Structure I
């Protein structure tokens, strides 16, 4: 057995590409080795800004010899066919074996592929990996044809066995594999040799390189939180920024600096966004006030002045950035508090195109406002407030702050609406109407916010449906699936009642409301799948009247799903399907519909009387429960039918020779179908 160490050393790899690149290296190399017959016990990939590393343990030092038997043409076949078979097998005529088979004498070839040394295979696999590496973006440099994300400087490829270490012979466009690497660019320049992974990792650590990105993240976070805690502050959690910063440094040095007093009055979100996006700084807040007061930066080296010069430079750049943000904030506040208020921004949106077929943002705001007014009574909101909120919800798109930081749209709208003296529900709707943006995003619960959020998303959906720009396959450029899921969550989590079809009809003119509702039903299936609700159960409920009332539909589906998971549900379904199949076949054969109810005087068996009575009682109980939307009770009524249905089929033959009895029993089956059909279309459920 052998161990393999690979390092691809280059100029700085963008932080966002490192994790994926390490996994790609691992997959490409291990897949290639296994395909060539070299199995291994374990593999792990690591990355720093300047290197991708792969370590394999328990690798075979030699691929096994492979013997393959291949069937050829018949003996006596045309010479051309035999020669072709020989070329493919790499054999000569005298190496073929003739065998008698039921189809006559056939040529067979025994092909033996001898094993190869691991180093030979590794060289081939690694070269193919490097030359075909799937970087999102890559570049060429010098006169060679090799492409890499940044200029590739060296390759370390070391195979270790009990007998010692071997550099795998490999040369790619003049870059020859070796057994050496470099440490930190500034703190430990120069190359050094290694003998294996443990030696490699230890020497890198001594050369101020932390190889494991998770270790770098943990070190950054621990040091940052400790420094903040010592000052009575706390670091704002930001896992995405932590992963990115860990990809920018090989030797993380955490430094905490102060934000200028002139900028402390800026909203916390503005400070956090500006520092995160432009400087890659963590925000440090006062837990008592929630105000951002300091920042954490991560340097890539230690200095004799303990980072004082680095901090001074960072603070100078940060002050310039925050001065811009402060100017935007103060200028936007002046406009929001003016006589025109946020209306001036809305007017400017008349010059901004939403979509070339759907008009301007201002025209869209008019539609959303009218729709929000219609939706308001359904969600318990005041119509005037809902319309007012819809008219200013997009206003901050014209503000300077949102122009600079688009990710703050909505949030800044809330600040500006509050500054303008608008009612708090209106201000809150400015921020909340974009939500939910994803499956884990919070759903607004304030009535005005819910009305505007629904109006916004429904206008988007009906608009794009009207111009036939629907999602196709994996393509959804306008995020319409996300918008539909947002509507579903808004409706369900706020227990909104009423038909969506009527609301769709008041959206953008020309939308195919029926097709749009089908799209919603498909999205609902995906959403409910997370709860374990089967697609066929949802289909059985969609087939019922009122299927555009999503809250009612989901209540029914949840209850039915639970019932079908029970023994009573499973057995009753079989009884229903049996009844439905017999009845459908009889109606097709006889050319009549058996739906007039059975007559007790024609019963021949006690099971018929029992079932008749159970259907009469159960039908009324189920009907009342459904009317009251008590689906649990309705399922209880269904469960009570299981035993009499089972007893009926065990005791009697429906297709009796007596035609009067037969017709009566078929009419009894129609009662089973009718009573069960009040709950859902059970014929759509897979048995």
Structure II
């Protein structure tokens, strides 16, 4: 050993080997930098490392036999040759030794290179299963662009990958909205995965420069935070749809015991126009904010995307979705008449389905359109089609739940809403709808807590305040409801539905002067004339409207109802019952009031049309059995008992309705309660309603004076 170490020193093997290692380290650093910058093949780095590792034995052999000096390469003399001027040349034996080392090193290097190549291909193409998983969340990618102005692209890319993965069999894919909310709260990807109850999380970053984007993705195991897969991609922006498909396919292959080839999980949201895609992503960004103002902006972006590419199917779907949600309604954004919104949405869906019939969102929005048209049974076919294409489409479950509610199928509605919440637990509308359903079931305290929590999570949204307004309105607390509505309107000033509800509450409290300062909408004129006791003007107004619309039953009914309370009973009977039979049953028995059928039953009792009278009361009673118990259903039950002549039960249910929050100003004028209006208990209840309304009116007046 001493002689060997002496030989190492004499032959100066250490210095060239150190130089070799230093040069290798430097070149590896350069290769690592250049590979990422120029998007070279990912095997360039490993190949370079293997070349240097396998070349090390060769370098050792050559360093033993040659001196590497500034004057050139010289043959190193042996010990016996050091004092002998004749140095043996590098002979056949040396060449054989060198060749043997070279062959062995090359063989080992090639074997390792093939192994690394196989692993890399399996990772990048998803050819191997690294973890069996059936649940995943795709988090919004971070914007790494220098100007930080590509957030819409980063979030939109994650949203599109979520949609693609949702269409893959065997996956539960959490909706991207909930992931975005939790990301904005600063939670780590692993914590978000645990919060969303998924096994794996896909996260990443986007860096855009000109028409090129660099995307880095990382797949994490939620249980232990281990990185299962990571990859970087550099693409032209026009190739982003192929990139979305490639990433989605790799994730499926990595997490499922199967292999999807190139071309499967194809993005259906593609377009040839980069500018159209940018407009589409900006539209999606505005859509996610879920306010009247943002939805109007989203509509403009989608329209611009279509103008840039008239064949862009996804843009037509986005536009249809936005227009449908801009319709009037308690859970929509109150800009367009429902029929107009549904017609416009349907036209855009027709254009989308011609261009790309397999987009799941087409059928989800189609179901929403049918819901807006009150075609509830027909909507299920569309929702089921959407969920067949993408079983993880949370919005389809949510809208399907609304159709079940409309059909009074509350248990099924809750089931669908639970599915929506599992996939998208932090989406504003999901939580809001859950609160609404709890409220409809009479679980007022639970509903109130849902809306309070929603306010903490989304203080800038109108929905939690709108929900609390509903709770207080149901409890007969109009003043508290008005306060919440003012907060809601402050956050969504263009939502006409909120304004309508505020004005209706003001009118219910008899605050006509405040209402006049708020709006000049003629829809409130009739009720204001009643509060001002200008009955001649009221009936003249209704007579004019009847002459202008002689075939409109609802105008006749309204006029008849005013006559029933404040005018001529004979006129009321005629106007309420005339043309009634032309209505469809659905329109006759509108719940929870079973109106106008129950008012027609009142006219039948007076005119002794007993057969229809009995039939109507029987059907209303049956329908009430399917309704949830709350003030409105209690009041309708009281009216039914009063019509039947059962005064004691009428008073029992009238008391229940008041206890549950019934505070309608017109209760004391209701002709259907004439059978009990001389009872002392009835008078006490009316007095309580009047006093409570007066107290609340005073509270609201002070609020507006402040």
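Where a number appears in this text, it was derived from the coordinates with a stated rule and is not lab data. This is a predicted model, so every value here is computed, not measured. Cβ atoms are built from the backbone, for glycine too; each structure is taken alone.
From I, II, which structure was distance in nm of label points 7 Å out along Cα→Cβ at positions 375 and 471 = 3.7 calculated on?
Numbers: I: 1.8; II: 3.7.
Source structure for this number: II.
Assuming -0.47, -0.65, -1.03 is log10 I(q)/I(0) by the Debye sum over Cα atoms at q = 0.05, 0.06, 0.09 Å⁻¹ as calculated from a single structure, say which of I, II it is.
Working: I: -0.47, -0.65, -1.03; II: -0.40, -0.51, -0.90.
Here the read-out was taken from I.
Looking at structures I, II, which one was distance in nm of label points 7 Å out along Cα→Cβ at positions 15 and 567 calculated from, given that it came out as 5.9? Computing distance in nm of label points 7 Å out along Cα→Cβ at positions 15 and 567 on every structure in I, II gives 5.9 only for I. Given a value of -21000 for helix-only ellipticity at 222 nm (-39500 (n - 2.57) for each DSSP H run of 4 or more, over all residues; to 500), point me to the structure among I, II it was derived from. Comparing all candidates, it corresponds to II.
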